[in-house]
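Right after this note come the structures.
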Structure I
Amino acid sequence: MEKEFLKEQQYLNAKKRVKEIKGFYSHFLIYVIINIFISGVIIFGLTYDGNDSLLEAFTNFGVYSTWLFWGIGIFFHWLSVFGFKNLLGSSWEENKIRELMKQEDERSANILNK
């Protein structure tokens, strides 16, 4: 019975992990597509009125600001999915679950033996 529980727990952990990874890749894809669109609109707007050349439009900070600030958010999302998992990841969770289950079994055995 404990093996079945562990198998089910491993499956649920793997499913959760796949969902986290898929969420990151979806977020990253949306980041790239939206920022290409925003950068294109800004570059078009700067060059359309004739005040800026194409080179000046490409070097404008507004073109890269959403890439930079949203990129910071993407970096922290990446850290949460791939970076910090080693500290408090699924192996830590599994070990903690086993430890707590063992403590509960010992408490139950002590109560039943008295």
Structure II
Amino acid sequence: MKETEKKALAYLGFAVRAGRVAIGVPLVCEALKKSRDGAKNAPMIVLEAADTSNNTHKRVEDRTAHYRVPAVRLLIDSAALATAVGKRGGAVGAVAVTDQNLAKAIAVLYGISFTD
């Protein structure tokens, strides 16, 4: 695992402990949909596991592009992403971070320009 991935997962852990995440593809998509209504917990960045299916990847990619939310496809698989967010023995395809400061820190790691 690259150093960038380790730092991103550390920031993701902070977001989980703060309760500022949406975990799982259905909840991420729902949170993105609600964000257009000005919800206070709107996703700021989406992290996707490397082993999601083509259909799931397209679903996440299309939704994040539509709602203009940056998305990062991680190098770790869905089981490792599940462990990173505290879901033992499962798989998590995507996680949305709703905290602006943590999302910005993750975006900077991946060279994504982040507007406040």
Structure III
Amino acid sequence: MTTALSSARQKTIETFYHGATIKNREQIRAALTDDFTFKGPMMAFDTPDSFVESLLGFDGKVTGSKMIAEGDTLVHQYVLDMGAKIPMCDVIEFRGDKFSSMVLYTDSKLFEPGNAH
């Protein structure tokens, strides 16, 4: 069953992605709990600050967003446009109105030159 996001959680999502787009450390960090963790196929972060620093050095644009929320879980399917278009999916867990964890699913081979579609 899909449930609607609260307005506070929707604001967190908007703050996070806007902050990532404009590379605003404070906006990104404001969306994360103090014990936030990130796991992906090519990297993992056990602190929110190390995750924020990685985003600040990353270039790419999120397009084609689709989000499904149920309970404290948000699934965000999108395409990361880095010149090449790479399909991705984040599974985000909320605690209160902040992200407590994010797991990224993608094919890491698509990041190799010549492999993206």
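Every number in this text was worked out from the coordinates using simple rules, so none of it is lab data. All values reported here derive from a predicted model rather than from experimental measurement.
Identify the structure, out of I, II, III, from whose coordinates log10 I(q)/I(0) by the Debye sum over Cα atoms at q = 0.16, 0.27, 0.31 Å⁻¹, for residues 49-96 alone was calculated to give -0.61, -0.92, -1.02.
Working: I: -0.61, -0.92, -1.02; II: -0.43, -0.98, -1.13; III: -0.56, -1.01, -1.04.
It traces back to I.
Where is Cα Rg over 2.2 N^0.38 Å largest, in which of I, II, III? Before the final figure, lay out the partial values.
Details: I: 1.89; II: 0.94; III: 1.03.
Going through I, II, III one by one, Cα Rg over 2.2 N^0.38 Å is largest in I.
Can you spot which of I, II, III the value -15000 was calculated from, given it is helix-only ellipticity at 222 nm (-39500 (n - 2.57) for each DSSP H run of 4 or more, over all residues; to 500)? Could you put the intermediate results ahead of the total?
Details: I: -29500; II: -15000; III: -8000.
It must be structure II, since only it matches.
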